[in-house]
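Chemist: Have a look at these structures, which come just after this line.
Values quoted throughout were computed directly from the atomic coordinates according to the rules given, and no laboratory measurement underlies them. This structure is a prediction, so every number in the text was calculated from the model and none was measured. Cβ atoms are built from the backbone, for glycine too; each structure is taken alone.
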Structure P
Amino acid sequence: MGLRTPGGQGTPVWDLPVRIFHWLLVTLVISQVVTVSIGGNAMQFHAYGGYAILTLILFRMLWGFFGGTHARFRDFVRDPGAVIRYAKSMLKGPHEQHRGHNPLGGWSVLAMLGSLLVQAATGLFANDDVMMEGPLAKHVAGRTSELATAIHDVNAVILLTLVALHIAAVLFYLLVKKDNLIVPMITGHKPSAIPNESTRCGSNWIAAVLLGCSAAVVYFVIRI
């Protein structure tokens, strides 16, 4: 079934699973920064947050193949030529309009997902010998755990840099290009339309099943 456009809401873009994923991830990333800053007993919540993020990332990877039109990787992962053309259009004035992610935004999504996956996965093997030991650290050699810990620490900086760039890009579009990217991620609709483009939403039931499968995988891994 295609997405319907309620009166006055604009063009349908983001289905419900994508929006829930986005805002849950925002909340969890903030929580991770807070808990690691506090340390001590808060690190247990940091671990739980990591499991939740890993579950969400696995879900989003699956939703990239089974989700709605603009949630799918094939819709927003473009070739380098498309990225260059879009970047040039940004410099010349009014940028190319895209209903879903633009070519630059598509690659930023992949970078963010990749960094989050690395962060969550290495956290499973990390061990700082003080406050935290990942559930899989005891199953690998000490040097392997040390390497995972080092990657976890370095990638944290990379991840926070990507988050900062993402926020900067959203503000740039809002303040300079007068293109609000925040409201559509809340309402699911964009005010401007691209004519003759068919949009389909993903099934909420399929999303629930995929989320459940992702959670089961993570639960199984941490209980090994």
Structure Q
Amino acid sequence: MKLIHSYPAVAGERGVSFGGDQRASADPVMRRCGCGVVAVTDLLLYLHHWHGNCTLPPFRSVPRGQPLEQGQYDRILLRMRQKYIPLVHPFGTNGFALAAGLNRFFQRCGVPYRARWGVPSALFWETMEQMLAQDLPVILSVGMNFPRVWEQEKLNFYRVNGENPAVSNRVRAHFVVVTGMERDWLQISTWGQIRYIRRTEYEDFRRQHSGTLLSNLLYLRRI
């Protein structure tokens, strides 16, 4: 199961990205801890492009289905950070702040959605599947290590070349956007690239090394 439409893309010096890439920002704070702002911005851009009831005022000049120029995307990120998703360097933000910022945005712009951080473990995968079935991107966190904060445990992100997945990097304390899911894999947007997460590895990480509150998803519902 995947999103129906094309995911927001950004055209920059490195080519066209799959979603925003915080590393391309001129702002060092964004580069260091801006993944949550990028995730929220990409979610709103997707709603603006493809959900007819979500013509969002800040994005009216954004062409539907075409890559944004990096400078235009950076200006949107700055606005989102200043008004809705503040960052605390070097920690960034958290899931509750993402939900609160999105709800402020929805209320001010008259958008018929509400956000909530976290769902019960028994409903986790079912909720993700239901959101994707409604063509809604899913913001997912790979949490920090907790309660043993001194641990160095991380989650594997994979790239797929042909039929052979290979570890591209290992991550913790990071927000991504899920754009598709299968029986064993999640497809995600992170750092402007398509990557994959093994569902079993994510489940093990959230239960053994992070906690089901820190590693969870943002639930979006229409009202």
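Chemist: For distance in nm of label points 7 Å out along Cα→Cβ at positions 21 and 101, which structure out of P, Q has the highest calculated value?
Modeler: Details: P: 0.9; Q: 2.1.
The structure with the largest value is Q.
Chemist: Separate question: When FRET efficiency 1/(1 + (r/R0)^6) of positions 29 and 125 (r between Cβ atoms, R0 = 41 Å, to 0.05) is calculated for each of the structures P, Q, which structure yields the highest value?
Modeler: Top value of FRET efficiency 1/(1 + (r/R0)^6) of positions 29 and 125 (r between Cβ atoms, R0 = 41 Å, to 0.05), among P, Q, belongs to structure P.
Chemist: Here helix-only ellipticity at 222 nm (-39500 (n - 2.57) for each DSSP H run of 4 or more, over all residues; to 500) has been calculated and equals -9500, so which of P, Q was it run on?
Modeler: Going label by label, the one that fits is Q.
Chemist: Where does the value 34 come from, among P, Q, when relative contact order in percent (Cα under 8 Å, 6 or more apart) is the thing being computed? Each step should come with its number before you reach the end.
Modeler: On the way: P: 34; Q: 25.
So the calculation was done on P.
Chemist: While we're here: The value 13.2 for mean count of other Cβ atoms within 10 Å over residues 77-84 was derived from one model only; which of P, Q is it?
Modeler: This value belongs to structure P.
Chemist: Further question: Please state which of the structures P, Q yields 0.95 when Cα Rg over 2.2 N^0.38 Å is computed from it.
Modeler: Values: P: 1.12; Q: 0.95.
Computed on structure Q.
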